[in-house]
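Values in this text are rule-based calculations from the coordinates and carry no lab data. The structure displayed is predicted, hence computed values, not measured ones.
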Structure P
Amino acid sequence: MADTPQIEDKSKEDELAGTEAPLLEHLMELRKRLIWSLMAFCVLLILCFFVSKEIYLFLIGPFKQAVGPDGTVEMIFTAPQEQFFTQLSVAMFAAFALAFPFIAYQIYAFVAPGLYKKERGAFLPYIVATPILFLLGGALVYYGVMPLALAFFLGTQVFEEGVTIQMQTRVSEYLGLIMTLLLAFGVCFQLPVLLTLLAQAELVKAKSLAAWRKYAVVAVLVVAAFLTPPDPISQLGLALPLLLLYEVSILSVKWVERRRARAEAASAETNT
């Protein structure tokens, strides 16, 4: 039984045999993956540009919800080219969102040959969880935070006798706001994936995360204040889910630690 570790090391070396490649081959492989990703983005950009009007009308959905069924969404643009570049920005945003799963797969396909079979299997759930969490963050913005925030902003209008202070939203500014929130929430919702990967690499521990909880609360509030508009609704809309995701991350890290402990115990029994 003393030769078992050597046999395991030999099997791991055999598993990686044939995957080693010169630097030039790695660069050529990277170039191929980048070209495929860029081609996918460009094709989707062209397709999305032809339906950019419909995509923008979809993004106006939270505004319609904020004004109510009897209200009318009125938006303006103040430069001749503003509407065109807004449509181009919409197309780029939609193209990147649609191309992201393909780009993520290309990244995985480039990295996978350098991983052990067991590591590749452990990495796949994170590839699946990333877009799902991003969509959850975007859905929270679209159906929850954005309508409430816009209702708050509309409530600041003034209609008094002889005085009218009315919100007139530019199309580019509205797009910038909703895209910022969608990206901010989508990226921040990757917190469980990030912390679980760090736990896999033994860079963080559940006890440490629990001890850092009070600092995490402060950090989340700062991030929410920086990424969202200066209103309490959108800030709390990001801060509260992030704090919940932090607690979920602690549970996920505990699960990783328990699984590692079981694997180490089984390996110790095998070697004895």
Structure Q
Amino acid sequence: MYAPGHIDPRMAMAVWMRNLTNYKRTWRMNLLPNFFEPIVFLLGMGLGLGRYLHDGMEGQSYVVFLAPGLMAANAMNGASLEVTWNMFVKMNMQRLYDAFLTTPASIEDVGFGEVLWATTRALIYGVGFIVVVSLMQLGGFEIFRSWTIVFLPFVLALTGWFFALLGQLYTSYVKVIDLYSYYYSLFLTPLFLFSGIFFPVTDIPYGEAIASATPLFHSVRLVRSLCAGTLGMPELLSFSYLVLASLVLMVWVPARLRRRFGFSRP
């Protein structure tokens, strides 16, 4: 499992550092498309569609309602890309993991290093979006209304951590790269649309009951509450959901990766 005693921190950080070194050479090409997509949503829907929502959403302007959800989604997307397409290419086309495993690194070290890097990418996109929202704050949109926003990076990291593990789990089963279209189209996109980012899921029959079983809903609820300073029992349950689900994945994913590479821990 991904736990002390199973991971060599030096090996895991070497994997993380390799990804960082590579990212430094390509960050302009990689950052801009993923960074600007949620900004386009925020401006196009928040300012565009929001003009037609005269009563706002849940007693606030549509931009204020929309921005926290997009922030959580940005962290999800940043982490997911690293452990799906990118990880598959490293494993099966570049054969990078075969090279890693000729060193003292174990598959747990490699997998954990990839999760760390995916979480870092989630923070890059999430914190970058915080900067954009802060500029809108100066423009008169009161999106940040409480000191509890200081915990936003932690929640974005938790979101990235969960989706990094989940994406790794899917990758451990995938043998053909085309199957990622199912993960994105049939899983991540429905999460993006029906996790309370664009409208309250309570407006849909059984919407909240169904959404409560999905991870992004809980990330959106946490981020929105931190922005507004309305933390309560629902947010504690959402935090517990993400932590407990991540712990389960931290046991499941390494076992799957060992099986994928044809060996198991004695």
Structure R
Amino acid sequence: MRAAVLQLSAQGLSSTKLYNYIRVAHKKGVEVLVLGEYVLNPFFKELEAMSLSMIQEQATQQITILKELSTTYTMTIIAPLAIVKKKKVYKTIVKFAPHSTSYYQQQLLINYPHWNEEKFFSNEIQKLQSPMIFKINGFRFALISGFELHFDSIWAQIAPKNIDCVIVPSVSTFDSYERWKSLILSRAFTHNCYILRANRIGEYNHEQTKWEFYGDSILASPNGELLTHLGNKEELMLVDMSHTEVVYARRTWGFKDAIQKRTLP
């Protein structure tokens, strides 16, 4: 399975870079391309100051563009988007496939005083459900947000699904570089699956504080190894993943078998 991360800063309504990079990815045989959070929308703190009509206009235009790109290049594109429905804004991740479009509404949102997505977005607070699961040419993916990566309860939903790769769009900032890398590698190892993390770049200035989005998009192996990663610049990262490697890691470490033997019928 060949996939790609397109590491970008916020693009607004411009689509030139998307067209150019996706054309390159297509020529390289990419089947799945992933964007980070707040690439197609302004950053969350900027969304708070925008009108609903502007947010909706952006989402409508981006959806049209990405549907066209997915169909033209026979590629699945994973893109976080702020969606407006009935005058409410929802934080979603959209899967654009050549013949269908699917929406995953983020279940767990940041709720800190300086960054309260839970308060701004209208995503329902309810019992956790399975993340989006999909298959491409026999390779099985799960899709979660960056913040959801932290929660054991989300991984409990993923564990029984025999996932080959968990896709994680994120928007990490401040001094969290090493913590995020450790978390991603640990999750990949304990669940013996690939984790493909797409983090945005760029910066946001607020009240004399600079929020720097540092990139470091990552592919972690089913053995918890860092296979490849990007720096803090705009870049396209191509990665190859193998279902055979996932199966081999699970047989080697036996974590899943150990739990299954102790699960009551």
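A few comments on the model shown:
- Structure (P, Q, R) behind the derived value -25500 of helix-only ellipticity at 222 nm (-39500 (n - 2.57) for each DSSP H run of 4 or more, over all residues; to 500): P
- Computed 17.9, 57 for Rg and Dmax of the Cα atoms in Å - originating structure among P, Q, R: R
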